[in-house]
Structure I
Amino acid sequence: MESAVLLREAAAAFCRDGRTCQVERLGEGNINETFLVRSATGCFVLQRINARVFPEPLTVIENFARITGHFLEKQREHGLSFLMAAPVRTLGGALFHLDSEGSCWRGQSYLAGAPAANLFGESQVMRAGRTLARFHSLAADLDVAQLAEPLAGFHNLPGYMQEFDCVLRGTPRELDEAGRSCLGTINRIRPQATLLEDAKKAGILTVQPVHGDPKIDNFIFSESGAPDGMLDFDTVGGGLIHYDLGDCLRSSCNRAGEKGSDPSAVSFDLRYCRSFLEGYFTGGSTFGEVQRNLIFEAVYLIAFELGVRFFTDHLRGNTYFRVASDGENLARAIRQFRLVEDIAAKEQDIRRLIAAAARQH
């Protein structure tokens, strides 16, 4: 069946005038297909879950309903403010629609604020830090056992390294110069890949509810440009706060942005790093000295992890991250590895900023 017909079928499952509503593509996500549905009764977001990436799409949908319900209850009890989408049920009251080809669709409320590909001022970066801290605070007392694992092995860098090695062995083509450069970076940093997972096994870092993908374009911005909440709860589950911190820092402090095309423009901005950390620690988050000292490793290794994942996907034929053309994932990997190099060069400065922000709050 044509995709346009399936899209109309899905819209009609959530909207009484679904056959006459307007549907347009929304955003440029790397994984799921997302649409904005406009009708006489309002608008909502309609999303088809990518089953190749999320083999158990109901896990994603149920986790989303569980954590947003928890957040809403906390906000009612304590008057806290956190902007987020909420589930939109089908006309029959279900959390999802299964189309005639077996694809799983879900509805969410539409947030009018605009996400941004990169931040444009230190005050916005500071607000992003506070927003992530608010997310962690709201989620802290949710029993992590209530959240199923949305992706097996998500943010497990040793696992991604094993996957990379397997894909590399099966790669029929010889690596070009860019590919050899990526491989050299991977082999150089490989010995550090187990550091955070080792800290988890040792009980130094503990598992708790995390966002899982707090890159900067998953923050929702008010009209004033300040982030008031977060989007894309697909990877919410049990994990390490350090992975969230590392991902948000590597994303918000890269002045070239997530989709920049020139690797030479990639740079980790120390002013933005300071502002983010001040915002995060002002938001009430505290760490012991050992946990605090691992924040640098988190931002360094999460940037490396993403580079490994992009390069792996490039080698196996772009089966995970959506691309417009072959070579796009390779370009993404090159930019992430350039960021890794810049973060490493600024290690002592970053560590000083982390210590100073923690002391002040």
Structure II
Amino acid sequence: MQLTDLLSRIIQCNSISSINPSIDHGNREVIDLLANTLSELGFNCEIMDLGNNKANLIATLGTGPGGLVLAGHTDTVPCDESLWQSDPFQLSERDNRWYGLGSCDMKGFFPLAIEAVKTLKVRALKQPLIIVATADEESSMSGAKALVAAGKPIARRAVIGEPTNMRPVKMHKGIMIEKLTISGSSGHSSNPALGKNAMESMQRIIGQLMALRDRMKEHKHPGFLIDYPTLNLGCISGGDNANRICGHCFLAFEIRPLPGMDLNQLQADLERQIAATAKADKVGWSLDRLLVPPFCSDEHSEIVALCEKLTGHTGESVAFATEAPYLQELGMDVVVLGPGDIDVAHQPNEFLPLDRIKPTINFLSQLISHCCL
């Protein structure tokens, strides 16, 4: 299958992942398409079923103790089709760009990796080449977590093709998404003693979070443009009428921690402070967390050095999170590097520039040759 045809078919597959069940889709159609394509090239394809029409793919060519992983996620964020100038589920070419949902972040990486494989004498591999495609990176990281739980794949080096403008990324912040619910009791607003106002308790907790945000600015890391951890209040809801005591209040917020921070201690401090406020106010509370750890490659990383040499760019840091810490947990030397631009990811009219296509294929060909041939 030709490069454009494969990318077009991948874009057509709705693989939106979301915490909202009404718009969440499976990625199995993309996984099956990639598995069939790679099988024809001689790869041994293992599909890891995750339930709910979701799966990971581990496609391996060759054997040996070392090897290279080319990895990425097959899901996309939701989109508002009314804001697109073309159908987000159809590959469109204009302005020297390929438009389509996932073209940049990051379905477009897979056809380019496969095209790079086609340029090589893959039967002569001395170390295995492994292509990994995961589910739910945009929502829960369940695909990457399933790889860690299974203890596979095993390889020496990994490149994750997230959008970095073909610049090696050796470090990124983590993300702690916190969903806090305060449960008070409603009553007639004419008498505050008739209930427990959940919104008032939430207001006190928000004040504590703002104080935490200020304290965290004391943690500095010179490797980042924004060199301190950030805290963002994302959304809030509660109550149902002006003349009723608010019995329920919900807040979603996120913290982006730096590499080296003690995340367990940070979480414990959060929960202890919330529990103290809830106890004083005699309200209930619950806190759900999604954690993606920060990532920092080894100081003497071979894959970072190699990618710096091949691209001519020094390793950088980014503020967004990836699956890198999970592959690192599996023992791999990891770098994040792909052809897209993060500034157009998660946006209407997402695109991949056509002038990145050949350089990316050439880079991946050289990388595979160095690591596997």
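Where a number appears in this text, it was derived from the coordinates with a stated rule and is not lab data. The structure presented is a predicted model; accordingly, all values stated were derived computationally and were not measured. Cβ atoms are built from the backbone, for glycine too; each structure is taken alone.
Given a value of 17.0 for mean count of other Cβ atoms within 10 Å over residues 87-94, calculated from one of I, II, which structure does it belong to? The read-out was computed on structure II. Supply the structure label, taken from I, II, corresponding to helix-only ellipticity at 222 nm (-39500 (n - 2.57) for each DSSP H run of 4 or more, over all residues; to 500) with the calculated value -9500. Matching structure: II.
Between structures I, II, the greatest calculated value of distance in nm of label points 7 Å out along Cα→Cβ at positions 207 and 271 is seen in I.
Upon calculation of relative contact order in percent (Cα under 8 Å, 6 or more apart) from the atomic coordinates, which of the structures I, II produces 25? Comparing all candidates, it corresponds to II.
For structures I, II, which has the highest computed value of distance in nm of label points 7 Å out along Cα→Cβ at positions 23 and 63? Intermediate values should be presented prior to the final figure.
Details: I: 2.6; II: 4.7.
Largest value of distance in nm of label points 7 Å out along Cα→Cβ at positions 23 and 63: II.
Just checking, which of I, II has the largest value of distance in nm of label points 7 Å out along Cα→Cβ at positions 111 and 287? Numbers along the way, then the final one.
Values: I: 2.4; II: 4.5.
When distance in nm of label points 7 Å out along Cα→Cβ at positions 111 and 287 is calculated for I, II, structure II comes out on top.
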